[in-house]
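Rule-based calculations on the coordinates, nothing more; no lab input. Quick caveat: nothing in here was measured; it's all calculated off a predicted structure. Cβ atoms are built from the backbone, for glycine too; each structure is taken alone.
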Structure 1
Amino acid sequence: MILQIETATTTCSVALAQNGNILAFREVNARNIHAEVITVFIGEIMTEASIIYEHLDAIAVSCGPGSYTGLRIGVSTAKGLCFALNKPLIAVETLAAMADGIIALNDVGTDVLLCPMIDARRMEVYTAVFKNNGEIVKDTAAEIIDGNSFSDLLNTNKILFFGDGAEKCMDVLDNNPNALFKTDFENSAAHLAKRALYKFETKDFEDVAYFEPYYLKDFIAGKKKTDN
């Protein structure tokens, strides 16, 4: 029984999974609302599934990259629960969970590469490229997207770009017939289930005291408070 938390983007999502199957979930896509609703959502799904906190086996959290503020809220909540309940902490890389999510939600051909994108500043995204079986083709990085981005892969492969960073990249990438886009994909705690279960079974746990989110880049404060 694993409680799963996803706050790396504007989506605030929590899910309860038993053996990888989702029992209950709550999510909302809105900026700067994570701190307000996350504990409410957790309480609601625990009540809905008639599960008490002591019966949880682990807490899994989407660990980044993504929104600095969102990641802090999600990881802090997960660590607090782990400390209070004496349960192990599981970290799931956000882009990998997104790849699992798009495979589960769509009929993606086995010959199509998967490129999750998380919106950063201006034309920058946090991204990676995966095969349909989850194998990494291009490691996680912060990329400034231009007309030459992914050209080596697009020459010989169809690539599905998705996530909240994909839409702003369409104008510079969609001139290539191998570039496919899905702009309505939203991150979900439900997408953590496969990797969270595997990590639980292999006892791949984090040190609760010292674990930090995978920010990828240092936080840069702007004139106005933003979600990244």
Structure 2
Amino acid sequence: MTLNIQDKAYELVIFDWDGTLMDTVGKIVSCMQQVAQELMLPIPSEQQIRDVIGLSLPKIMPILFASHQNHQQIIDCYRRHHIANKHPTPLFEGIALLIRNLHAEGYLLAVATGKGREGLDKMLVSTGLGEYFHATRCADDAKSKPHPEMLHSLLSHFNVAADRAIMIGDSIHDLTMANNAGMASIGVSYGAHNESRLKALNPRAVVNKALEIRDYL
């Protein structure tokens, strides 16, 4: 049953994609390390890669590969490996049900992600989630997280005040972006960053399972 929008603590629920909705962290780590091997660069550790997940690729490459001057070459190499890599990337358990239920209850749903537009649009189609999201913003549309431009754009699009929206993500970059936008947040501990790092950003909650998100909306 659709609830009256005024009965909700939040009207607009915004999700990160990688590590929040979809289990892509392993694939991202693998691809970044393959890029380093191919270009004969120092191979970043899994933790180093996890720490930049959520940022846009142009912002990631100078952090992980500071000694290499041609960052566009690294981006192109990464995209090639990402397309070829067959590492499974399922939705996290409970995500599809959560999104369908929130949509049926009348929430405005959106995505704010460091993914590029082409990659995001493919995932929206392949997962079947595209029909449930009312708007999306990605790295091609705005400044990289933790800059709040993606969230400001979504608030403007829906004409929703910041205190009536909430950001959900798995990384400190997601939660810092929400703080920068004056918006509440929920952290998920099953993605890039652990519970203690997420709690340091003062989210409304940190949950261990996707379906627990609904308890804090």
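For distance in nm of label points 7 Å out along Cα→Cβ at positions 76 and 204, the highest value in the series 1, 2 is held by structure 2.
Determine which structure produced the value -11500 for helix-only ellipticity at 222 nm (-39500 (n - 2.57) for each DSSP H run of 4 or more, over all residues; to 500), calculated from the coordinates; the candidates are 1, 2. Write down the numbers at each step before the final one.
Values: 1: -8000; 2: -11500.
Computed on structure 2.
Suppose mean count of other Cβ atoms within 10 Å over residues 92-99 works out to 26.9; of 1, 2, which structure was it derived from? Source structure for this number: 1. Who wins on FRET efficiency 1/(1 + (r/R0)^6) of positions 156 and 188 (r between Cβ atoms, R0 = 25 Å, to 0.05) among 1, 2, i.e. which is largest? Comparing 1, 2, the top value of FRET efficiency 1/(1 + (r/R0)^6) of positions 156 and 188 (r between Cβ atoms, R0 = 25 Å, to 0.05) belongs to 2.
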